[in-house]
Structure P
Amino acid sequence: MKTVSMSGFLRESVGKKDAKKSRQQGMVPCVMYGGAKQMHFLIEESNFKHLIFTPEVRLAEISIEETIHIASLQDVQYHPVTDKILHVDFYEINPDTPFIISLPVLNTGTPAGVLKGGKFFKKYRKIKVKGLLKDMPENIVLNVENLEIGESIRVSDIHIDNIKLLDIPNAIILEVQVTRAVEAPEVAAGEAKPAAEAPAGA
């Protein structure tokens, strides 16, 4: 997976007063758990541009006191008025231990059902998965060219080596639904026969 390099500085104090002062200096208070011990540190706010404000899922490569920590973004708190980042939670990833992350779903091709008048729906933008860092893909790509009207791709249809999908197996990710334009000719065809027989029954 892609990573974003960041430099962190251990916090001398974890109080609210210290956090407010740090934010005024352009720093964001952060916490990282999942490792040997919980860590409280600061990162310059500008460092988050390529980690938070992107549709891609990326891991953070955080350097703290000459030690590199690989972590996933868990939670971001924003100011209710200015939308400035107030606090960030990270989860440290051990290369030898499975971790959970949500991967973006990408689709390629134009569904056959859309060419016949159906409408394409994407119900899941991300799928939650679990696996080792070495096996984790950057995203999940689904080819939808063969999807006909009324057909779908469910979570259970996806298979990634050494990766476990955690969402409900029967959940629909992508589908092509019938539209009124497609239904109309079928309804008209169904009504044609009774209309033709009406005079005989009079």
Structure Q
Amino acid sequence: MRILTFVVGAFQENCYLLIDEESARAVLIDPGDEGDALVAEVRASGATLEAIWLTHAHLDHIGGIAAVRRAWNVPIFLHPADRPVYAFAPSVAQRYGVPFEVGPLPDHDLADGDTMSLGSLRFGVMHAPGHSPGHVVLHGHGVVFGGDCLFAGSVGRTDLPLSDGAALLRSLARIVTLPPETIVYSGHGEPTTVGEELAGNPFLTGVARPLRR
């Protein structure tokens, strides 16, 4: 497994190219902006793009989709509760004054408990609402692609339309039951681990701690 990180756009969002080295197949997770540059990076990797997986549909996580889909007709996966967020993204971009190209609608729904396959790799889908209603995290092989739920030293915003602070706390309580050595690849900032955040993230003070044997 190989993970390449690309920091894109005005919001400095982390887009991830997840590659199964055994099959040379790949998915883009949250192609948020600079779609043409992401297309070039995928081509340079030598992998075959198979799909786009979205943790959620805020504009800084979907702005590169149109360019990627022009290059490859790959399916887009999103939790259905975030489809209104996806539809509203162009008007939000206009409000912020950032360029935004409308991409095609998602092709497939994600649901809690789903398993996403990429070659020999398997990732579980965990519905993790709060930052947005259809937010998910993707976990497996010692990593979690956490979107905007959990950051190094912080957590996702809940002052946005359709966000819910209480729901985010419940989602975080599920995420921190993953093994402490799990690497968290967040939507912004540097990677961290579940254990590091349980030990030092002040925003997790009110989150139920997992039981330790």
- Note on the structure: Output 2.1 (distance in nm of label points 7 Å out along Cα→Cβ at positions 94 and 134, calculated) maps, among P, Q, to structure Q
- Looking at structures P, Q, which one was Cα extents along the principal axes in Å calculated from, given that it came out as 48, 43, 27? Q
- Query: percent of Cα pairs over 19 Å apart, for residues 6-69 alone was computed and gave 33; which structure, P, Q, did it come from?
  - Reply: P
- Can you tell which of P, Q yields 2.5 when distance in nm of label points 7 Å out along Cα→Cβ at positions 46 and 86 is derived from it? P
- Message: Once mean count of other Cβ atoms within 10 Å over residues 142-149 is calculated for all of P, Q, which comes out largest?
- Response: Q
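Each value in this text was obtained by applying a stated rule to the coordinates, not by laboratory testing. Predicted, not measured: the structure shown is a model, and the values here were computed from it. Cβ atoms are built from the backbone, for glycine too; each structure is taken alone.
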